[in-house]
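Here, each number is a calculation from the coordinates, and none is a lab measurement. If you're wondering where the values come from, they're calculated on a predicted model, not measured in any experiment. Cβ atoms are built from the backbone, for glycine too; each structure is taken alone.
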Structure I
Amino acid sequence: MQILEKDYQVNSVRKAIDAGVNSIIALPTGGGKSICILKVCQAMSNKKVVVSLRNAALVPQLLHTLSVNGLSVSVVKSGYKYVAGGDVTLVMEQSYGRRKHLNIACDVLLRDEYHVGCMGSVYITMREELSPDLIIGLTATPIDRLGVYIDPSMQLIEETTTKGLIDLGELAKPVYKVPRLSQEIDYSAVKMYRGDFSVSGLDLILLKHCALVAQQTMDDALSKGRKVMLFANSINHVESLSAAFHSLGVKHERVHSKRSIADNDESIRRYKANEVSLIINMSMLTIGFDDPATDCVVLARPTKILRLYLQIIGRCLRASKGKADALILDLAQCISTHGFAEDYRDFTRKTAKSAAIMAERLSVTNIGQLVDGEFVYDESIVRKRVKRKSTVIRKKPRQGLVASKELIEKAASKRDEALLRLNPRMEKLVSTIELVNIVYEQQNETSKMLDDIGLGKLVSLIGFAYSDSLVDSCTALVEGLHLQNKSIRGLQLRVSNLITAICMKDLAT
């Protein structure tokens with residue numbers, strides 16, 4: 001079988017081998033990791049190569065790819081008879097512990113989906129016992145739950161990006177839709193757990209909207225002939241959504257951990273065979289699921305985890321014959337949190353503190369203008385400019401303003417809408433503060449956080465004396481405080497002093 005490898009695949013493999021040190025090849029979902037594995041095995045045919053896998057569905061696929069290209073393969077997995085001496089050994093990582101007696105020889109260790117469990121005891125034990133001379137990881141998202149580069153000891157190799165593959169036609173062009181109703185749901189009271197919303201807390205909100213999600217999915221995707229993967233929050237959420245689709249007469253499948261393996265496999269088979277156009281899942285199809293015909297994902301749950309978001313939207317981006325585009329239907333404010341598939345992301349953050357300043361929302365400052373209609377990335381980056389009125393000097397002081405509690409609450413509810421009109425620099429500052437807050441909350445250091453009221457006051461304060469250099473200085477101030485593990489609660493006073501210092505410097509010149 002002739003493999004039509006791409007330049008970015010060949011270059012990634014060459015750099016990983018030539019580096020002479022352990023490395024991670026970052027390749028977007030649909031970029032052809034299996035081909036990269038094949039090319040490494042071919043290029044290092046004089047070495048004993050072990051490929052560690054976590055997705056059982058990839059074993060027969062990779063076994064076929066390697067075998068038809070002239071490589072002998074040994075497989076370590078239940079259901080396969082192990083025959084020693086292959087050029088390449090495929091190992092299901094979860095099966096390795098029960099087969100240590102096989103004494104597998106390993107010069108080079110390749111690990112697929114490197115971001116999953118690479119700091120866990122199972123992989124670490126296997127790595128230490130195999131003792132390879134070289135390790136090469138492959139993943140679309142080389143970051144952990146906080147956005148930190150997953151393994152600082154590994155060199156990152158990134159020969160292409162999602163946008164690059166979309167522009168080349170190697171991935172489907174994303175089309176986005178953000179219904180207005182979904183943007184109005186308030187998740188602010190949901191508690192955080194390990195950097196993301198708590199599942200039970202989200203269910204209290206999401207279970208109320210299952211009928212609306214089903215109808216929106218029907219109207220925007222299924223009725224237009226799209227093949228849809230819907231990502232839910234919990235098993236209860238999956239079942240409630242299933243009931244909502246049943247009430248609409250929509251045939252579908254569902255996958256979750258409380259169903260038997262046989263039932264889940266049958267549901268996946270029916271979906272891949274196009275016997276149904278909708279499959280609802282909770283976590284199980286996020287990584288490693290491959291169905292190029294899928295041309296829509298529905299985000300029915302919010303998440304603060306960038307890695308999870310990128311893995312989900314990647315499920316519909318694989319190119320396929322007759323596939324014009326891929327719809328990302330956001331019913332959970334994920335785009336306004338993480339940005340678009342095409343956004344460039346810096347995966348090289350080395351610490352949690354530096355990851356906390358990672359702003360991903362550069363292209364969504366005008367999301368409020370794009371709701372309820374389909375749009376593409378190029379339309380999203382046309383930002384709305386907000387003109388500031390000139391300062392008016394009043395000769396007579398105004399009387400103190402008195403506002404009712406109702407008016408105060410109404411003004412507070414408009415804060416998110418106002419933040420959407422910020423220019424990119426202010427957007428980055430706000431994102432930086434929000435991300436620092438997330439890290440402090442995870443560390444149970446809420447006393448160091450800046451609350452919403454303080455954030456609103458800070459934005460207003462900067463607005464009175466706005467300049468690009470001022471906002472950049474404020475962003476640097478937040479980053480510096482966080483790097484020193486200091487509180488950002490008192491930012492208003494610090495920024496006020498910063499404004500004074502800048503003004504004094506300007507007056508002196």
Structure II
Amino acid sequence: MIINKVEIRNLQIEDYPKLKVAMQSAYHDMENAYWKEKHIKILLKKFPDGQKVVFVNDELAGCALSILVNYELAERDHTYLEITDQYTFGTHNPLGNVLYGIDVFIVPEFRGLRLGRRLYDERKSICEQMNLKGIIFGGRIPNFSKFSDTVSPKEYIEKVKLKEIYDPVLTFQLSNDFHVLRLMTGYLPNDTSSQEYATLLEWNNIFYTTEKNTKKTDVRLGLVQWQMRPMSKLDTLFEQMEYFIDAVSDYSCDFCLFPEFFNAPLMAKYNDFPESEAIRKLAQYTKKLKAKFKEFAISYNINIITGSMPLIENDHLYNVGYLCRRDGSIEEFRKIHITPSESYAWGMIGGNELKTFDTDCGRIGILICYDSEFPELSRILAEEGMQILFVPFLTDTQNGFHRVKRCAQARAIENECYVAIAGSVGNLPKVSNMDIQFAQSAVFTPCDFAFPTNGVKAEATPNTEMILICDVDLSLLTELHNYGSVTNLKDRRLDVYQVTKR
């Protein structure tokens with residue numbers, strides 16, 4: 001068959017003559033198994049958008065009919081007569097929260113063209129557009145009569161799931177992400193091939209929410225690739241910070257990410273001190289930087305990940321940063337894994353707390369540089385619902401940068417999340433242990449059809465001061481988690497291994 005045109009649209013009453021012929025062809029093994037015109041008129045009056053028809057080369061090739069009901073009615077045992085209210089569709093509820101499939105069929109000569117999948121995609125789109133919990137219906141098992149002498153209905157369903165038996169209805173539904181809720185008896189009168197058994201099938205709308213004010217799914221990230229330059233005064237640093245925050249705010253970014261130790265230029269005046277004392281002198285600015293970032297987050301209406309800076313607490317030196325939300329709230333994060341250089345040069349120690357952060361643009365995680373190279377940390381954050389991982393980093397050589405980059409890309413794939421990294425560039429000739437920098441800020445994604453094939457959403461120019469602005473769609477992560485080519489989080493063998501947080 002040469003196919004020139006496939007069209008899916010709402011069913012119209014003018015289509016009924018063709019619809020009747022198509023139904024008689026599709027249900028040739030069931031006597032009088034077609035809807036009367038009066039039934040179609042009722043459906044079109046009650047729920048016109050729920051009745052879909054597919055045409056191939058202007059020939060009616062299939063149809064999907066449905067009503068809206070409350071989940072509590074649909075999920076309990078019922079018969080076809082009960083759910084359709086004796087074919088009057090009095091059970092249709094315009095405020096119902098699930099789509100109940102009344103009928104779906106494809107004319108035999110048009111089967112094998114994936115038209116049934118198209119009709120189900122239309123139903124799924126209705127659920128997403130109307131914010132419905134999902135689709136429910138009773139599905140026939142027409143091949144059961146061929147095996148009823150040797151297997152029970154329960155065994156039949158299991159064998160179909162394992163692909164040991166093919167059933168034209170159940171096999172198709174299972175391949176379209178439906179799952180069996182239960183077996184029902186006496187469902188459809190005169191369905192001898194199914195022996196009047198039916199499976200109650202359900203598809204869940206992963207985008208369904210009961211919240212009226214949902215968090216946005218399209219999120220804009222602003223990454224600051226910071227130029228290290230001599231700065232003798234704190235006010236000069238503030239001016240440079242505000243310049244970048246103002247710029248990304250002008251582009252309506254939701255987040256602004258600064259690099260690790262972006263404030264290192266202030267150490268120049270302490271270069272005559274031992275390195276361990278110079279870093280502690282730098283820590284005296286942290287409280288003021290925190291307050292200034294909070295001020296900028298509110299005034300520029302943007303969530304700021306402040307990069308990191310040294311903090312002295314109980315005479316211990318930590319590498320810390322802050323999430324300054326645009327509502328004025330602040331949360332702290334600490335680097336957990338301290339590099340050998342930070343340890344022996346500065347006497348720095350690691351923090352002990354790992355957590356995700358809720359924002360008005362989803363749940364995020366923040367790992368400072370070296371922490372991104374330990375996959376256990378991001379896996380725990382992913383289990384807590386992290387959607388975006390921010391990694392402020394500082395690397396002096398290309399070796400160090402590529403460790404961060406490659407690990408960040410791995411974290412995006414294995415945790416089904418976005419990963420944004422931002423670092424510093426340039427030189428600081430008068431600051432010991434901070435002489436040179438190498439960076440290429442970027443946003444990484446999982447590698448699947450909804451994302452770039454190489455997992456790189458956006459990259460800055462290497463070793464050049466600039467801003468990288470990138471949009472990410474959080475809804476794609478939800479879709480990936482449920483329907484991806486591979487589903488890393490779902491497929492973990494928790495019976496063999498598990499990562500836990502103490």
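For the set I, II, ranking by Kirkwood radius over Cα pairs in Å places II highest.
When mean count of other Cβ atoms within 10 Å over residues 244-251 is calculated for each of I, II, the greatest value falls to II.
Once volume of the Cα convex hull per residue in Å³, for residues 132-315 alone is computed for every structure in I, II, the highest value turns out to be that of II. In this comparison of I, II, the computed figure -11500 for helix-only ellipticity at 222 nm (-39500 (n - 2.57) for each DSSP H run of 4 or more, over all residues; to 500) is attributed to I. Of the structures I, II, report the one carrying the highest value of mean count of other Cβ atoms within 10 Å over residues 108-115. If we compare mean count of other Cβ atoms within 10 Å over residues 108-115 over I, II, the biggest value is for I. A value of 1.8 was computed for distance in nm of label points 7 Å out along Cα→Cβ at positions 284 and 308; which of I, II is the source structure? Structure of origin is I. Have a look at I, II and say which one yields 0.9 for distance in nm of label points 7 Å out along Cα→Cβ at positions 12 and 44, as calculated. That value comes from structure II.
Computed over structures I, II, distance in nm of label points 7 Å out along Cα→Cβ at positions 100 and 228 reaches its largest value in II.
As an exercise: distance in nm of label points 7 Å out along Cα→Cβ at positions 20 and 340, calculated from one structure in I, II, equals 8.6. Which structure is it? Clearly, the read-out refers to II. Hey, relative contact order in percent (Cα under 8 Å, 6 or more apart) derived from one of I, II reads 14; which structure? This value belongs to structure I.
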